[in-house]
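As structure tokens, here come the structures.
Please treat every number below as a calculation from the coordinates, not as lab data. The structure presented is a predicted model; accordingly, all values stated were derived computationally and were not measured. Cβ atoms are built from the backbone, for glycine too; each structure is taken alone.
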Structure 1
Amino acid sequence: MKKSYLMTPGPTPVPTDVLLAGAKDVIHHRAPAFTKLLLDVTEKLKWVLQTKNTVLIINSSGTGAMESAVVNLFSPGDRVLVISTGNFGERFAKISNNYGLDVVKLEYEWGTAAVPADVERELDKDPSIKGVMVTHSETSTGVNNDIKEIARITNSHNTALIVDAISGLGASDLKTDEWGVDVVVAGSQKALMTPPGISFVSISDRAWKMVEESKLPKFYFDYKAARKMLENDSPQTPFTPAITLLVQLSSSLQMIMDDGLENLFARHAMLAKASRAAVKALGLKLLCDEKVASNSVTPILPPEGIEAGKVIKGMREDFGVTLVGGQGKLEGKIFRIGHCGYFEKLDIILTIAALEMTLKKLGYKFELGSGIKAAEEVFTL
């Protein structure tokens, strides 16, 4: 018999109570019961997003929310600055290019964070830039970008800031209103501990003015249609929603609210710190500097002479622990441990134990137990 352990940055494990919430009878999406559910989830999402802005819920993974931001805020030929620190920054650029936007790309070596001064330089140099797109937590590289400082710069230039917080929301602080972030996109399957299938966006007043002027085609992702349905006497969604997922999301968000944002961020920071400490104790190298490291995922370079894919395969086949590899230009070069969402101390200890045994089997020389000890020392501080 083998147990399975999902240690990826998305999808992430789902608490039992949240899974069971999905077993309730399905309600009709035009009935009063659904209106109550929709308003409940929307208000809870505003709490996590730390915003009073309009929040719209979309039936899609996070990429759908990214695309929705592009098609609703811009028109063909609009110039946008896309900050790329990894695979998902690249995705914002691809979406923008596909819709005919004039993309100025600010690229960084994968494993490094964006430099806010570079953003300021680009906006000073080119006042025609209508929006800046950036990833909060770059899942592919384990880097957190400084959204607060980037937002300060975009606000001083009256330029819209669109943030992909798909893996960052709930794991690291993101003060949407206080920092002045115009659009935040996120999804259900990361730190919010819900199965994949729901994404959502918060939209500021400045962003709504851009929505009114946007000329890009949209139908299913039309913000104006969604807001109209949300603001009528009996709030609904324009199209059939993922009802069961919304019930589950309401349950998971209540768990998060009961815990509190401060505790939520502290737990994620502790898990990330312990994971990095264990990796270093094993003599392995982290992809990114700890000063910019994400609370959501830890990317690791395999030992010299050992393929990342063999580490991933060994952990999955021998111990039932699922990790993920690199994406894009990092494919085959790293393996990643996820720790955003429904994770606690013993999940990390178990994962490090499986990693140690896998590395031992692959011929890597180190002191058995050194990673576990380093993680435990973080947890017992």
Structure 2
Amino acid sequence: MGQQPSHKIIRIIIAGGGTGGHIFPAIAVANAIQALQPEAVILFVGAKGKMEMEKVPQAGYAIKGLTIAGLNRSNWFKNWSLPFKLLKSYFEVKSIFKSFQPNAVFGVGGYSSFPVLKYAQSKGIATFIHESNAFAGKANQWLGADATCIFTGTSGMEKFFPAHKTILTGNPVRKNIIHHQFTNASALLQFGLLPNKKTILIMGGSLGAASINKVIQYHLPHFLELGVQLIWQTGKTNAAQYLKASESYKNVYVSSFIDNMSAAYAATDIVISRSGAMAVAEICIAGKAAIFVPYPHAAEDHQTFNAMQLVHTGAAEIIKDQDADSTLFPCLQTLIQDEAKVNQMKHRITSFVKLNADEVIAQTILKNIQEINHSH
């Protein structure tokens, strides 16, 4: 007889990355799996040279990198090496599977997830997908038909995936954003700002959003006149320029990347942000009034879809990237002066919160693995 099959060691590959919006939810799910099943072995697979190669080991997990690149949509000539990279990544994936022997694979999107899940499906290994956006990515749509289960961040995703396999879970959010010890005043202290003053958080993702940053830089004197404080995450691009521009302003905290996001949210009244799925999920949980400026070059314009889910119910404002110059500051100024509207938006945005997405996803994956183990 030997061991009962249900006690087989659980081995899970988590694939994907490219941006914080894919990596942080993946880590949240990995943590939830370990909490439920401490002996489960988890291996991440990402793309060489991308952010996950640094962030995943920091979170305490092993990661293997693939030689792979995404499709260059703006310069087709740069895609000449893509077939070779895909072929090479296929052999890399094959060798990872051979040595690791996973029972299941969980994909969070990003181009490194596609070859891993495709290979798993060709071998009959259970595959799980998380689609964080309100408009499903191409890779996830292609994988959906053969997936064991698809978890979605927003409702109404049956138009992209088989309905009977689709579970609405919301988007997994870093635990420190849900559970933090900051009061508004203690959070403001973290950024060297004053209590009891309206504070605006500006963030454009890890690389920064030029359209948003330009408007903020131009209006620095006006924020001072309005008696408003800023926590400004500029992103990497042109960070030095923005730092210099805001040097003389005591009401502005500026940094290219904010590590302590839970403090940043606790300190602020209004957020200006791109509308990547994770930024949206975090702002909902933080319960803030938000002005979204969707990134115009996102695949399938999914950032606009993400924002519109909230805009339709009066939970947020939206400004097109090309209109930021003319309309972002007036929109913000209106909110700064309309306390009642800000409170209404804060109230409405919390109805989009789903707190335990990571646990629901972890439980579903583990339950499926156990059922498969029992039937073999």
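In this comparison of 1, 2, the computed figure 16.6, 58 for Rg and Dmax of the Cα atoms in Å, for residues 160-271 alone is attributed to 2. Consider the structures 1, 2: one of them gives 23 for relative contact order in percent (Cα under 8 Å, 6 or more apart) as calculated from the coordinates. Say which. Source structure: 1. Each of the structures 1, 2 was assessed by FRET efficiency 1/(1 + (r/R0)^6) of positions 112 and 368 (r between Cβ atoms, R0 = 30 Å, to 0.05); the largest value belongs to 2. Taking Rg/Rh (Cα atoms, Kirkwood Rh), for residues 280-359 alone as the criterion, the largest value within structures 1, 2 is that of 2.
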